[in-house]
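Every read-out reported here was derived from the displayed coordinates using simple, explicitly stated rules and does not represent laboratory data. All values reported here derive from a predicted model rather than from experimental measurement.
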Structure 1
Amino acid sequence: MTTTSQVNTGVRQRARALVVLSFIHFMLVLDDSVVNVALATVRDDLGFGPAGLAWVVNAYFLAFGALLLVGGRAADLLGRRTVFLTGVALFGAASLLCGLAQEPWQLVAGRFLQGTGAALASPAAMSLITLMYPGDGERAKAMGVWGGVAVLGGTTGLVISGVVTDLLSWRWVFLINLPIAAAALLMAPRLLPADERRPGTRIDVPGALLGTGALLALVHGLLRGAEHGWDPAAAVPLLLAAVLGGGFLAVEARTADPLVPLAFPARRSRAVALVASLLFTAAFFALSFLVMLRLQNELGYGPLAAGLAYLPYAAGVLAGVRLSSWTVARYGVRPPLVVSFLVSAVGLLMLSGITAGTAYPAGVAPGLLVAALGSGLGFPALAIAAVADTTERDAGLASALLGSVQQVGGAVGIAALVGIAAAEGFAFALHAAAALLLAGALLVALLLPVSPRVPPGRRS
């Protein structure tokens, strides 16, 4: 017989586990952007050349995006808690390597290892949340926390980087990860459910190699094109990605235990959620990149001031996340998703008017707030749609697919929309990003199946 005390203990343990997993997720997303403001100082201290400096950012981005599928499938097959702790430990060790780096290659290698650890920990953590909160209402609240933490991590990375670099050293941008990783390694074994190994299963090695290679080549080609133009050096990895991707599909169709069963992402609700996530992430990655440059180049903000200018964005995200949990629990995923895409598009259109004479209170902060509200409303709902109807067998795979699509979406957004900004101007690029969001709203409204409302007893 289950007592009230046991139920309360279980609820408290799940809440503590969610806090630990969310803090780690915050750290992983933070490191997507935290180094950006410190790049000039890193260049001067370690003697990076212009081409090498880009790899401080891209090494993390490439490893994270390319290895997510392997990390997610490993979590399903080898145990989520084990893979999560392995990823956190690797990320912590790599952060120490970055913080102590004395040569450029050491920092780049550390960043690649950070991305590898993130690719193991992130899908394992998200799949743990999916399985710990099976009810639609409680999952909406948990994913609200998860999605909000992701957006806040990307935003506050700019603020934290400026503060730490100005007051301490760029090395502490990486070393601040160590106490978070250590705390998670101490607490997670007591809070997370024990692993249930699946006997007789193995990781699809050919599929893993082909899939990882295809994602690595795709993201590299997109980033190369955005930075240096669409020359043959960018076309070659994109062509290689197409060839490896074709080989991956052929292998997955024939193997008995595929890395990604082809029917899994083809399910209509999941396919719509993944495509919508790609559009949403592309728009918001480009937004962060372009607006940050606009604040510094046109309005004359220093790195710290530009980072602090994003604080209203954090407030908008928190409001959007809270609203997302409430609306998804009561109306299903589709209505809040459509609204989030539309609100986000309005925010981008408002921000497209930033010029050299724009005042921050009237011309920047309102657009940031509106875009942030749409972001906070949308990202948790997209995560819920992407992992819907998953089980112990495939929750890690669903989480990894979502993460991979978001990484590719970020690369597409930077490559395409930053290129548009260079050719046609800042305002035109944000109009194009808003058009992506409008297309996403139409896609969700027409093709995402209607989910049932959550009965009152399942909302908590």
Structure 2
Amino acid sequence: MLARAADRSAAARTDAAARRDQAVRAAVEQGVVGPAAPVVGLLDVVGIRASAAALHAAFEAVTPPGTPVLHAFAVKAAPLVPVLRLLRSAGIGAEVASPGELALARAAGVPPTRTVLDSPAKTSAELREALALGIAVNADNPQELDRIDAMARSAVTGSPLGIRVNPQIGGGAIGALSTATPTSKFGVPLRDEDAREWVVRAFLDRPWLTRLHAHSGSQGMPLEMMVRGVAATYELAEEINERAGRRQIDTIDIGGGLPVNFGSEEETPTHAQYARRLKARVPGLLDGRYGLVTEFGRSLLAKHGTILARVEYAKRAGGRPIAVTHAGVQVATRTVYMPASWPLRIGAYDGKGRPKGGAVVGQDIAGPACFAGDLLAENRPLPLLEAGDHVTALDTGAYYFAHHYSYNSLGRPGVYGFAEYGEGVRFAVVREPQTLEEIVREAGGGPERDGLRQL
């Protein structure tokens, strides 16, 4: 069985790479990328659907039939309405953390009953809207719970309500993405003095609190640490229900955060591996007594996105070749500023979009921004790139189309979904490229915004 699973996994990796190569060539041939659009984002629709199906299957395999499970996509990972619609059609809901993300989820048609609101800084207006719509809300702290108390007294709501806790299990390899450290800004810190008892009393005093939520981190978090965070949350739910004398907590939200392998085509760890480890370590969580919510983002989309950029110039400095492209800090901010934590695989293609061959040479892949560190890769061994060739930054389907950085007033690139049909690869617009007029308008350049001179 393991051998068959490995064969299927290898075949899936081969298929994904082949689809990407076909899409790059088609993008060049069809003018999706070119002199007028020298950098674009590509999303593999077939791959996204396959990941959604695999996520469903992973948890169906470890829970009894009929167990309520909501997989809510972390909208911050890809705040693109067509992507949210695609995921909705694949049975995935939405986890939102701002009014903007909620607006995107609603525009995509995600029902309130399949939406979860998480944020450490919800305003009263945000809370009122969520409670009016019936969206699930996880209170982050005692003051927020006080606000919800007042709102619940004045108006009936159908929202499932819970509390987010911080199991304080420690951090992973990337501190900025570790949300269960002793001093994390998220949730109620369970190991602080009197905090655990406060959480228990908060539930006992409020019979309408029915959910417990925790999220321990994302990239850089080992599976075992993630499981420890979930286990601590489950144990707290069991304690609360025992002291309440009933099953008051009926749903546990385990967050998302499954890390992604950026070093190869292989998808590891998988949702199935995570689900099986949870089943082995926290069996009570998955025995059907609790509903389950997940909030995966990066692990659903990262492998299915590609940044494709044209090489504008090829030059040398200090003997090292440099390919100057249009993909840099504006589309890969984390990689440029933290290359050790966020390295990306780079692919080389010729002027016609075909995989480039030849002897590999260490070379820099540079972006267009005006500072020396704007590099996607440094001294990376690749076939020697020339002006008019193309490069790809792989595994960029999550966050890389969300973190646009407008340094040098560089515009947001267009994003396109692709799929292969009998007649070849077809593209659909996900997000139009930003125009110069839009850049000017965002910078306060509209005619109605000329008041500074009058001050």
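If you work out Kirkwood radius over Cα pairs in Å for 1, 2, which one comes out largest?
On the way: 1: 22.2; 2: 23.6.
Looking at the calculated values, the largest one is 2.
Supply the structure label, taken from 1, 2, corresponding to helix-only ellipticity at 222 nm (-39500 (n - 2.57) for each DSSP H run of 4 or more, over all residues; to 500) with the calculated value -27000.
Going label by label, the one that fits is 1.
If you rank structures 1, 2 by relative contact order in percent (Cα under 8 Å, 6 or more apart), which sits at the top with the largest value?
1
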